[in-house]
Structure I
Amino acid sequence: MNYSAGNRKITAQRQSRPCLAKTQGGFTLVELLVSVALVLLMMVMFTEIFQIASSSITTQRGLSENDQRARMLTTLIQSDLNKRTFQNIIPFAPSEKATAFKLSDFTDRRGYLVISENDPNNDSDDLIQFTTDANITSKLLDTTPYYGKATVLGGDIFAHPNQPETDDAKISPDRTSVSPYAEICYFMRGGNLYRRTLLIRKPLDLETTNSTQPQTAGGAEFFDPANSFYSGNFWNDFDFSVYRFGSPTPYANFHDVKSLDNTLLEQPRFSLGRTNYRFGYNHATGLPREYVDDIDGAAQFIGRFTHQETSHPDFLYPQAPSNVSGNTNPMSPSSSDLTLDRNTNVVNQYAATAGSRRSEDLVLSNVIAFDIKLFDEALGQFTDIGSSIAVDYASSATTAYQNNNSDSAFATNIYDTWHIEYDIDNADGDGDHATGQDVPPFRPVDGSGNPRALKAIQITIRYIDISSQQLRQMTIIHPLRNLLTD
């Protein structure tokens with residue numbers, strides 16, 4: 001059979017089509033799987049990189065925020081210490097009584113400063129408490145006063161202007177008061193660092209304000225139980241420094257600027273230089289309460305009562321005895337009725353119905369150490385009170401002055417600026433501070449017998465940064481210069 005040229009061309013085209021079909025094929029299944037795997041791998045890598053970057057940013061933000069809180073706390077502590085009323089930190093001695101009014105009026109030794117060390121090997125049981133004056137501007141020009149809560153008494157501040165609510169000069173009640181003076185205490189408990197602030201009253205200079213104690217327009221004291229004007233829980237309603245005094249029934253009496261005067265020798269003897277009248281101390285004996293037992297009977301450091309505890313409806317003290325059964329005075333170191341819950345770190349008797357002012361005094365959480373060291377001039381370095389290497393602060397000269405630390409070896413590790421006329425142990429039995437005065441627990445002297453002032457303290461705070469789980473530390477070395485002479 002013969003083919004023409006046209007037929008041969010058609011036949012050739014038909015024979016080439018299978019080849020063309022083969023050369024125009026797509027991706028194989030293996031290639032697709034590899035591609036998808038590579039894309040997924042790249043997405044996982046990008047996700048990991050994003051998570052790492054995001055985590056790093058979060059960590060850095062957490063560190064930055066914690067560092068900011070640490071800087072704020074450092075500034076706060078240093079500011080408080082610069083504003084302390086006891087600038088020339090030489091504890092009073094009874095020998096100064098004879099010349100007290102001849103040498104000076106002791107304007108640079110007002111109020112008090114106390115540091116309680118307890119166990120030198122335990123960095124979580126230190127405490128510092130002192131009085132402040134916001135008007136001391138030698139180091140810091142800021143004169144911002146201290147603010148605190150105040151409840152309206154008598155229902156009308158215009159009719160009864162002599163009350164803490166009016167001390168801020170505001171004509172409308174705002175449940176707030178103000179004062180340039182305060183008692184301030186720093187202590188640690190259960191991983192939290194607290195700053196308890198209690199105002200020292202400065203009433204308005206009005207003709208009707210003729211007493212530090214809040215009075216009605218008729219001159220009757222609001223807090224005297226005989227007048228039946230006030231029956232609330234004092235430290236839930238007022239952030240003020242008070243002492244318990246009165247007859248026949250004692251009640252809360254407000255401190256004022258006169259209470260900073262350590263030359264007060266006659267009645268009324270309510271100088272804060274005498275420990276009886278300070279926050280956290282037994283007003284009967286002048287001894288501080290720093291411990292309560294846990295449920296197993298082991299002593300636990302509480303430092304001072306917190307806002308949460310003192311705002312509990314049953315606390316009531318110092319206006320009235322506590323409602324807790326068998327414990328009429330929560331400040332009494334000899335009372336064994338209070339117990340600390342080690343899980344919540346709150347005193348059990350003031351925890352069932354929680355106080356309304358929880359955490360108002362909290363300044364830093366996740367704290368594992370709050371350590372205060374004094375500059376021991378004889379040793380030439382900072383040291384704990386009562387430590388094995390201390391020289392100036394090796395052992396207390398007044399062993400009757402101690403807290404309720406169950407270990408008596410540490411109960412006297414307390415530095416106190418004292419008062420020029422103070423008989424804390426009443427060894428002579430006359431109940432009179434004019435005789436049998438005790439010397440301060442620590443009053444270092446130089447080679448000539450002249451007293452040495454406390455020159456500086458070192459405060460170390462260690463805390464855990466939650467965002468990074470890192471242990472952070474800040475150390476404050478604060479010179480205790482007499483800023484009133486600068």
Structure II
Amino acid sequence: MKHKPAIFFSATIAVLCIFFGPASAQDIPGKKDSVNSSVLGQKRFIQVVLPVNYKPGSADKYDVIYVTDGDDNTKTVADIQQFITREGFMPQVIIVGVLNIDRNKDLTPTRDEGLNTSGGADKFLAFLKDELIPYVNKTYPSDGENILFGHSFGGLFVTYALFNEPDTFKSYIAADPSYWWGKGLMIRAAAAKLPTLANQEKTLFISGREGQGMKEMAINPMDTLLQKYAPKSLDWKVSAYPNETHGTVRLKSIYDGLRFVYEGYRVKAPEFHPMAGIMLKNKPITIWDFDDTTKVRFTTDGSMPTMASPTISRVITMQAPGTFTAKIFNRQEKYNKITAGVFNEGLGPAPVKKGRNFQPGGFHYAYYQGTWDKLPDFSQLKPVKEGITDKDFDLGKLPAKENFGLVISGQIEIKEEGYYVFAIASDDGSRLYFNNGLLLDDDGLHDNSDTKSYILPLKKGFYPVRLEYFQKDGGAGMKFLYLTPRLVDAKEPKPIAIPLELQYSGR
């Protein structure tokens with residue numbers, strides 16, 4: 001008697017799989033394409049969603065997510081993927097939704113008397129491996145790294161593909177998979193198949209509905225077998241969601257599945273501050289990291305960080321000069337990102353005499369107009385306007401909002417000896433010169449989300465500074481900030497603008 005509820009549920013799911021309403025063609029994003037399959041003996045249609053920023057003719061290549069039940073799932077996968085990408089936690093990808101003709105045939109590995117056409121998973125997998133994937137790789141900007149997503153029968157097929165043709169895909173996402181199929185066919189296969197995945201470096205994400213749903217779909221025994229037999233090279237996770245139905249569980253499964261596959265991914269390389277500089281002998285400095293530190297490892301001796309290297313923390317003491325290297329580790333090695341900063345031993349620049357007739361109250365600025373993609377040679381240009389960066393100076397008050405440049409120059413007075421950190425962030429490009437040497441370079445077209453910083457030991461006195469900046473189109477933005485020795489020693493350093501009384505220029 002204890003098996004009857006599971007059998008009843010299996011039949012119910014099978015019926016739902018047949019009558020689950022497909023999305024209308026106009027609701028599916030991307031473009032429709034087709035492949036004439038000799039394996040299946042039929043023409044198969046696919047829906048291809050290219051990355052939002054893809055430009056035809058570019059050399060860019062992308063991972064590909066293959067989606068079973070493409071009629072129902074392509075739009076949902078595309079919407080969630082684009083959201084995660086916009087938030088910076090996965091790259092742009094290609095999505096290929098495989099549209100159905102007979103899903104019960106394609107997605108089930110054995111024949112069931114209740115579904116007359118079932119049992120064609122072997123041929124459908126051969127179609128994906130030998131026909132569809134080669135076609136996509138030839139026709140679209142694929143990099144050959146493939147992810148397979150499936151829900152219900154599709155989740156069953158995802159696991160079947162992993163066990164039988166593991167090289168076909170890099171990562172596998174099975175949402176509420178029908179492991180009850182064939183009286184637990186995939187469960188019985190797991191003990192023998194899982195050890196064969198050793199050294200394969202695969203990722204498997206399985207989801208289900210908390211409580212009875214996990215039992216009805218036979219996900220719990222698969223979880224147990226994974227714990228016992230999964231090799232270390234298989235990165236896997238089983239998640240159970242409360243208060244979800246067989247249909248709604250897809251939403252969280254897609255989101256969490258993609259986050260799991262790309263865990264550790266960041267659009268930007270690690271950002272720590274200061275990013276480089278000069279250190280005095282026997283005078284340690286502090287390095288700060290304000291981002292997510294959980295996936296970042298670091299070294300201070302110039303070697304490349306490994307997973308055995310220490311995890312970066314928000315505050316790190318750099319004891320001696322050297323190269324500070326931070327590395328974000330992603331499940332897919334090609335997306336690992338590295339930032340290195342060189343800290344040389346030295347005394348820092350020497351102060352100069354205060355400029356003749358220089359007065360405090362602001363630096364001098366020269367305003368130029370022009371259209372550039374990078375900083376021009378301002379010495380060859382004639383300024384349209386000149387002035388002082390006093391309390392009334394504001395980028396928004398300049399004559400133009402776009403296609404302009406600025407050169408801000410003068411001397412900064414240093415009243416306290418010690419370490420100073422200088423930082424710039426701009427939209428678009430900028431460069432900071434200190435004592436007539438290039439200190440920070442942030443040239444080019446970009447937003448102001450990245451900050452460049454440099455640490456210097458300074459003595460009391462006056463130092464020449466020159467900041468070059470240009471804005472092409474979009475919103476203008478430019479920051480020039482610093483930390484004094486007292487701020488450097490603070491637990492939570494907050495860079496400030498250089499006070500007007502320490503900004504000197506000739507009048």
From which structure (I, II) was distance in nm of label points 7 Å out along Cα→Cβ at positions 92 and 116 calculated, if the value obtained is 4.8? II
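Which of the displayed structures (I, II) returns the greatest value of distance in nm of label points 7 Å out along Cα→Cβ at positions 68 and 452 on calculation?
Working: I: 4.3; II: 5.1.
Once distance in nm of label points 7 Å out along Cα→Cβ at positions 68 and 452 is tallied for I, II, the winner is II.
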Which of I, II yields 7.5 [distance in nm of label points 7 Å out along Cα→Cβ at positions 36 and 348, calculated]: II
Computing mean count of other Cβ atoms within 10 Å over residues 412-419 for each of I, II, which one ends up highest? I
Tell me which of I, II gives 24.0 when you compute mean count of other Cβ atoms within 10 Å over residues 108-115. I
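Work out which structure the value 1.11 belongs to, where Rg/Rh (Cα atoms, Kirkwood Rh) was derived from one of I, II. Write down the numbers at each step before the final one.
Values: I: 1.33; II: 1.11.
Derived from the structure labelled II.
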Can you spot which of I, II the value 0.10 was calculated from, given it is FRET efficiency 1/(1 + (r/R0)^6) of positions 132 and 404 (r between Cβ atoms, R0 = 35 Å, to 0.05)? II
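Can you tell which of I, II yields 10 when relative contact order in percent (Cα under 8 Å, 6 or more apart) is derived from it? Could you put the intermediate results ahead of the total?
Details: I: 17; II: 10.
Traced to structure II.
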I, II: which one has volume of the Cα convex hull per residue in Å³, for residues 380-459 alone, as calculated, at 122? I
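Starting from the value 2.4: which structure in I, II was distance in nm of label points 7 Å out along Cα→Cβ at positions 76 and 300 calculated from?
On the way: I: 2.4; II: 5.0.
For distance in nm of label points 7 Å out along Cα→Cβ at positions 76 and 300, the value 2.4 is produced by structure I.
Rule-based calculations on the coordinates, nothing more; no lab input. All figures in this text were calculated on a predicted structure; none of them were measured in a lab. Cβ atoms are built from the backbone, for glycine too; each structure is taken alone.
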